[in-house]
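No value in this document is a laboratory result; all are computed from the given coordinates. As the structure is a prediction and not an experimental result, all values here were calculated from the model. Cβ atoms are built from the backbone, for glycine too; each structure is taken alone.
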Structure I
């Protein structure tokens, strides 16, 4: 069984955040750290070289593939902040209404700036996503 390419590291999250050159992106990341930390009651961990994750769970797919992953997290990418919620953002229990300006992929939510979204709606999305993960994998 192969391991995931992206693994939890012991690298310091604060040093990673301080390396973000763009002021607004760094401030948005600091706000996300506080928000996700409050929701999960977990300390942030750096996964790979650029993902900040909170909490952890063990998954196992029907194919037999399994591993460890974070409950929620984000990465400050060049084009946008990539927020990792669950693997299926099309899930009927996730409500994006009123969130604001965003794009979504299969498992990532892309936000340019936190000022373009409603943080209370984002908070509910994160909570709902974590509940769905726990429901599926616990």
Structure II
């Protein structure tokens, strides 16, 4: 399962993902990872959630981020949920880049069995048909 939460900047996407994340933390049997680009987004996150800030690791483009996620999965096979806030701030907003990244997440998801929820700062009409199919 991959879900996208989309909308223009300032529409409350981070609040939505944090609410879902904290709800999931109450019932999840496996590990939960929350990735964001800024540490400030982790305020109010349930203590059971592993919070990672890409800014601290110098991750700021799609190949780095893809490798970063693969490393997380290689080191922890118990990840049940992967939440990513601000994917466009991390890897860029081009549809080709986003489509390729979602393709990687789809492949990894099939192999490792996790669920992914991502926020994208864009209107649904700005997204490719592939991405629009994942909007929650």
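For relative contact order in percent (Cα under 8 Å, 6 or more apart), find whichever of I, II sits highest and give me its label. Could you put the intermediate results ahead of the total?
Values: I: 19; II: 39.
When relative contact order in percent (Cα under 8 Å, 6 or more apart) is calculated for I, II, structure II comes out on top.
One of I, II was used to calculate distance in nm of label points 7 Å out along Cα→Cβ at positions 21 and 69, giving 1.6; which?
On the way: I: 3.2; II: 1.6.
Working through the options, I get structure II.
Quick check on the output: 20, 17, 15 is semi-axes √(5λ) of the Cα gyration tensor in Å, derived from one of I, II. Which one produced it? Please list the in-between numbers first.
Working: I: 23, 20, 13; II: 20, 17, 15.
Checking each candidate, the match is II.
Among I, II, considering only mean count of other Cβ atoms within 10 Å over residues 53-60, which has the greatest calculated value? Please report the intermediate quantities before stating the final value.
Details: I: 16.8; II: 14.2.
By mean count of other Cβ atoms within 10 Å over residues 53-60, the leading structure of I, II is I.
Tell me which of I, II gives 2.0 when you compute distance in nm of label points 7 Å out along Cα→Cβ at positions 13 and 85. The partial results should precede the final answer.
Numbers: I: 2.0; II: 1.3.
That value comes from structure I.
From which structure (I, II) was helix-only ellipticity at 222 nm (-39500 (n - 2.57) for each DSSP H run of 4 or more, over all residues; to 500) calculated, if the value obtained is -10000?
Values: I: -10000; II: -13000.
The structure behind it is I.
Computing distance in nm of label points 7 Å out along Cα→Cβ at positions 5 and 29 for each of I, II, which one ends up highest? It would help to have the intermediate numbers written out before the result.
Working: I: 2.0; II: 2.5.
The structure with the largest value is II.
Matching task: 21, 13, 11 is the computed value of semi-axes √(5λ) of the Cα gyration tensor in Å, for residues 45-100 alone. Pick the structure from I, II. Mind dumping the intermediate values first?
Values: I: 21, 19, 10; II: 21, 13, 11.
So the calculation was done on II.
Which one of I, II has mean count of other Cβ atoms within 10 Å over residues 77-84, as calculated from the coordinates, equal to 16.0? Before the final figure, lay out the partial values.
Values: I: 16.0; II: 18.8.
The structure behind it is I.
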